[in-house]
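Listed next: structures, encoded as structure tokens.
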Structure P
């Protein structure tokens, strides 16, 4: 890996870390609280290393953090999607969807399918 490529990797890690930090702060969570939200799968020190750009989070870690943060997607944390944060209304929908059972999720899919037919 050349110097320029290494520099690009370091910059990407820093951007990913900054996105994670902003999302955590937006939720009002400490590092310890976010670690707890991952069910203890990710330790506080690991999340701190991601935020500082010291370590690069993988897809699995980004998915776990996105689920814990609710407001962002794994793609956003990995700098693959620039859509940014979910609105309050979108976050409410996601939280409700996560709490519902399989039957409720199927009903939501059916309603969304019907809406697609109308537009």
Structure Q
């Protein structure tokens, strides 16, 4: 009985570690094959924790974000003038996690407004 308990405990712990790693692994070296396009109208822009900049898209439940956008030289005032209430194309990470079961991670790798690139971290573009 003790052996069964330890086997189950270790198995569950390993599964937890794998799911944790899949969910929270860093996003690095993004290429064009790693992203999916999301189009919509920006209804709200706000600063989150860690200097992240969040974008709320009309008819999309979850917000998208630019990781450490404030440290990368993006400012809320200029983004409000450039992006707010306009149709944008977001290039978001394609990655399944337990928190993003649709395969679209809310991390923005490229932001385009009126055919003008506002932000881009995709290496081969």
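Every number here is computed from the coordinates shown, using simple stated rules; none is lab data. What you are looking at is a predicted structure, and each value in this text was computed from that prediction instead of being measured. Cβ atoms are built from the backbone, for glycine too; each structure is taken alone.
What the table shows:
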| item | result |
| --- | --- |
| Distance in nm of label points 7 Å out along Cα→Cβ at positions 45 and 69 - structure with the largest value, from P, Q | P |
| With P(r) over Cα pairs in 5 Å bins from 0, in percent, for residues 21-60 alone derived as 6, 16, 14, 22, 27, 15, 1, matching label from P, Q | Q |
| Computed -22000 for helix-only ellipticity at 222 nm (-39500 (n - 2.57) for each DSSP H run of 4 or more, over all residues; to 500) - originating structure among P, Q | P |
| Entry that produces 1.00 once FRET efficiency 1/(1 + (r/R0)^6) of positions 37 and 109 (r between Cβ atoms, R0 = 30 Å, to 0.05) is calculated, selected from P, Q | Q |
